[in-house]
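Multiple structures are listed underneath, in structure tokens.
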Structure P
Amino acid sequence: MVLSYYLLKPFYSLAWRVLNLFRKRQETLFYCHTPVDMENWLPVQKYLRPLRVVTDKADTYKALKQNGTQVSRLPAFPKAVIMCRVASHKFPSHKVLKIGMTHGAYHFKRMTSAQNFQPFSLFLFTSQRDLENAKKNGVTMGKIGGFPKLDPYLPVKHTDVEDITNRKARILFTATYDKSGMSAIQHWLPHLLELTDKYEIYVSVHPWTSKAYIDALKAMPKVHYILGSPLPYIHKADLCVVDRSSIIAECTALGKPLISWILPDSPRMVPEITEILAKISIRIKDFSQLIPAIEKILAEPGIFGPERIWANAIFFDSLDGKAGLRTAQAITKLLPELKL
């Protein structure tokens, strides 16, 4: 648990109790840490009574306002809060019922301490394996919810695959944040412009990526730097180049072939993910191996198809486009007043 939880808890709890004396706490809120959280929340929200969105992040507040989302600033003192984070310290009172969802599919980085899950009455994971891993880590309030973020793109249809005969192949490069020790951005960014004549290039990086990298990407002609959700670009890409981000699971869910970078071990790496990548992707060490890997996939678009199906069964409970509904049903078991 973060230090601010213990520092703020006495004051927050007192304020909550006083406010509850004057007016019984009835409201359930959705706490939004980054705009990405909304992408996972909206497919759930449509099955529930409308919830007020709150945040304590200035950039998130501004982005949501610009998108037309009604959003308020913290502090707030609700009956219950739903979030796509392990961030119970934002509401440091056991009187506030807390429900959590993962903001990324599966756990591609080492899971946080089970102690950080303890304030939750319910925390929803994306698959049975994800839940089993959480239980091994000491999490006791977990259940399967799925990954609602993918619902608008599912189920994947064979007719979604486009003919690339008369167009450039579309390559999506992704990267987790460089300070995680699991990013490969340094391998491909200096060479990206070498690819733009032959391929249509999309790039999506973690919002915590160093500013110097982001500025360099934004300045590149013929490179489409993705500011919002990468999902529409994953959907239209012919293949994805990945490191260790949970976007890997989104790519496999939408049936996209993968090229993955072989990286040195780092403290947050999960050995299971290394083993999975070895089975579902072409593994490369440096840029010289990238173009041959791209051409191999373009020549064999069905490569690793059965292996991706196998991986999807690890990452997701189901890919039927109904995760939002199942998540809403799990929430209303605890909060029946949210039913439509």
Structure Q
Amino acid sequence: MKTADFDYNLPEELIAQTPIEPRDHSRLLAVDTATGDIRHLHFYDIIDLLNPGDALVINETRVIPARLLGVKEDTGVPVEVLLLRRQNATDWEALVRPGRRLKPGAVCAFGDGLLRCEILGNVADTGGRLVRFMYEGVFETLLDRLGEMPLPPYIHEKLQDPERYQTVYAKAEGSAAAPTAGLHFTPELLQRVRDKGVTVVPVLLHVGLGTFRPVKAEDIGEHKMHSEWYQVTEAAADTLNRIRAQGGRLICVGTTSVRTIETVADEDGVIHAGSGDTAIFIHPGVRIKAVDGLITNFHLPQSTLLMLVSAFLGRREALGIYETAVRERYRFFSFGDAMFINGRRAPYDTQET
């Protein structure tokens, strides 16, 4: 299957620049894979689409202020360092600009030298650099003071409240981007979900920027996914397996939660506790083993996220729903509206066009 098969036309004015207030007043397109029925709702209506006995799987990762603006120490040239993934107490994978000027050995300074880093070398998988930070005090405190929220490049409006790029349940710092499907939940809506008898189960996957990068391979089978760190605790695995055994659905909030669960699920859909790096790539033709439904935003053309959605719906069906969303003037991408997919389509031929 070709990457170009996942293209669609999106008017630029439908790319959401600011979040909706309140969070749960965004729109919600609900689709049932068994019937093909589509409903146009608001996100607070999600309570009516969940059943007592279901599990709602959330990703508790928290976005760090990963964008650092400073200067190259010897020349004063402006630089940007975007943190992707922590290696140890001092070293990070990062994207740097201007890349041609930041060779190994170059030193960057931020906040008048309160925080400095040295470029150590290249990271082949990400096209980034390995950087080592030098500082006094607590790194996280300095990052909170000097760093900025790393909003996606298609968002041009300044975010007035950085917490609007965090889910209300974000706990574990480590992501370079938000798991944006979760941005629609409020504490009150989550409590209503629990009061209905739905179990909210936390997992963890630290989101890297590779999630949002376009697929460059012509054939999707040749695409190599970036790796991201995940964790599923024994308690979470036991709860999810019990709910499945009792006939409840596993509804994932966001593609990151899907990738986490499908990483630790065996061929029978049994979920095992674990942590580590995952580079799982879910696309049409890949069998979804454990997840029964998905809450997600609308994704970029030709992205791995759209391919994951197409694994639930089928490629033609997914693109048809996206066409409906465009026609109905839904808001797209990180601060946009949401979609609820009930069920999953059986695997089908990867050559389907």
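Side notes on the structure shown:
- If distance in nm of label points 7 Å out along Cα→Cβ at positions 247 and 271 is computed and equals 2.0, the structure in P, Q: Q
- In this comparison of P, Q, the computed figure 5.0 for distance in nm of label points 7 Å out along Cα→Cβ at positions 79 and 287 is attributed to Q.
- Entry that produces 3.2 once distance in nm of label points 7 Å out along Cα→Cβ at positions 151 and 327 is calculated, selected from P, Q: Q
- Top of P, Q by relative contact order in percent (Cα under 8 Å, 6 or more apart), largest first: Q
- Read-out P(r) over Cα pairs in 10 Å bins from 0, in percent, for residues 199-262 alone, computed value 18, 42, 24, 15, 1, structure in P, Q: Q
- Among P, Q, structure where helix-only ellipticity at 222 nm (-39500 (n - 2.57) for each DSSP H run of 4 or more, over all residues; to 500) as derived comes to -10000: P
- Structure (P, Q) behind the derived value 11.8 of mean count of other Cβ atoms within 10 Å over residues 7-14: Q
- Given 3.8 for distance in nm of label points 7 Å out along Cα→Cβ at positions 71 and 191, calculated: source structure among P, Q: P
Read the figures in this text as sums done on the coordinates, not as results from a lab. In this text, all values refer to a predicted model and were calculated from it rather than measured experimentally. Cβ atoms are built from the backbone, for glycine too; each structure is taken alone.
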